[in-house]
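Dropping the structures in below, format is structure tokens.
Values quoted throughout were computed directly from the atomic coordinates according to the rules given, and no laboratory measurement underlies them. Being a predicted model, the structure only gives us computed values, none of them experimental. Cβ atoms are built from the backbone, for glycine too; each structure is taken alone.
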Structure I
């Protein structure tokens, strides 16, 4: 599967248009792919991350995700995922975040250079159905991710319609797994505009996600599928900051 992510040549001039689309639903995810520097453990990085002070302009939620089943290139790395309301919130937060001892220590432990991407986060389940991390009551869970690329002639509405139908047909009673799409809007990699996205299932807890994966039909994609997707990857996810 081609992991295609578009190159934004007019990022700042198009920001107003993108922010308007975000106001119609969903929120913004900023994702950093970071590599642990020699001599540091994930446990140390998580501990330091939780100690980073965040002001009123900071991200709503922060998670660090450790690869469990993922491409070999991700060995020794983490994904830093921060949730923002929109681009205005993200830029205001980045501008007003003063360096602190823990934040400086964090970036001494990891290398995140040149890996930032930003995407629109869209849930595919009715409000109140899902409760990832038991609604914020636990500090760790698991996330299943599948990277996808839109096929020619299709759009995200085609994908969302199909996945909503899939979720309704396959969600068992009591399943509180979060289920949604992250559509990549901005990244430093080449590719066709707005074609890359990820399907994410976020566990209410570890066992809950395992049960969902066990119950999923593992069918071969049909030729008329609106997107081409790669293999499932599995990540252990740590709650670093649970705000609003």
Structure II
């Protein structure tokens, strides 16, 4: 994604230092506060992909479905075994009430039925893993697979972001850090498109200085900025105004 690439490449560029020690302008991309990479939970063939890039999803939606015939067979066998154990238990309980079998015999059958139940639950849980679920509400911004692809366990298959609240990671020179505080106001102006100033505030300050470049990482939060700019938009962020 473009905003990840910009962040990883350290595109945070010092644009200008104002005369005032309390005001500083930095350039940075606005990235989602909440984003999630979705991974496959097993080796399997991709059966269906239910959403495309740009679609909105709700937490719990089934993004994709993997196909594993062996797991379907295993679940069906466990379900049949459970039904058989429960039927036998019901019959022996009738016989027990008539004093035709011992308490120990009934207890053994009840134990077998309980084991069959947990075997079916385990098989069902394995089968459920073939459904790849949206981990949060948001926007699908990456789909890395298509039906028919062979998927390896723990491979990234999609990415979902919440495009509303955005944040910027700024690297402030060590000499300017004395003037930086939590909750200090920020103003972000997009480089391209509409020049609407987006209000924000500082929500995080790294406790360490990077010894390689002498800067400190500062995190700015811009609530509802996604209403006016797309995630990944490059902005000039003014600190202290």
Structure III
């Protein structure tokens, strides 16, 4: 086997070794999985898949983005166009509060036509919101909805972005669509609270009161006490 793109050829035995690590991770034996991954990375320092899996072990299974980041960067040194490494570096950067850098990685993925567009738009929108770039965040929530039409959670996120932009009527439309999609299921009291607040701001007192009352009726076991309190305050306002 010849070396290609600056990387060593893949030793077939590594496939089963990585499967064993994955089984360890999924069974909750994180420390053993991490120890094995470190040994594999030391033995195969130019195998991008091994280095990426070490980063994933640290970043996802170990919830240690700062420790994972150098491994994603090592992969990108060996394979600059590696999409999974760039995505996970962006996610790690965002978790570390380095949102400008995260957005730059998301932009690069978009330019390369990364196939997991839904994840890209959702995560970039979250970073853009932290940066106060609300118009761009609203654009990304819209792009995410194009990938997953009618997703109530995405509609709620776009409604929040539109609210921050002062586009209250459009935000109400998003929340109304999200609630309509829940017909036949338990209605989400949080959506009703959000729409009630917006209706009150738009001067629709009767509509807001109806939402707050419906929200109280829709509360489920496990809903946070603050949600019930907010619905009650809405009725008192």
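If you rank structures I, II, III by Cα Rg over 2.2 N^0.38 Å, for residues 38-77 alone, which sits at the top with the largest value?
I
For FRET efficiency 1/(1 + (r/R0)^6) of positions 54 and 166 (r between Cβ atoms, R0 = 35 Å, to 0.05), which structure out of I, II, III has the highest calculated value?
II
Given that relative contact order in percent (Cα under 8 Å, 6 or more apart), derived from a single structure, equals 33, which label among I, II, III identifies that structure?
I
As an exercise: volume of the Cα convex hull per residue in Å³, calculated from one structure in I, II, III, equals 133. Which structure is it?
Attributed to the structure labelled I.
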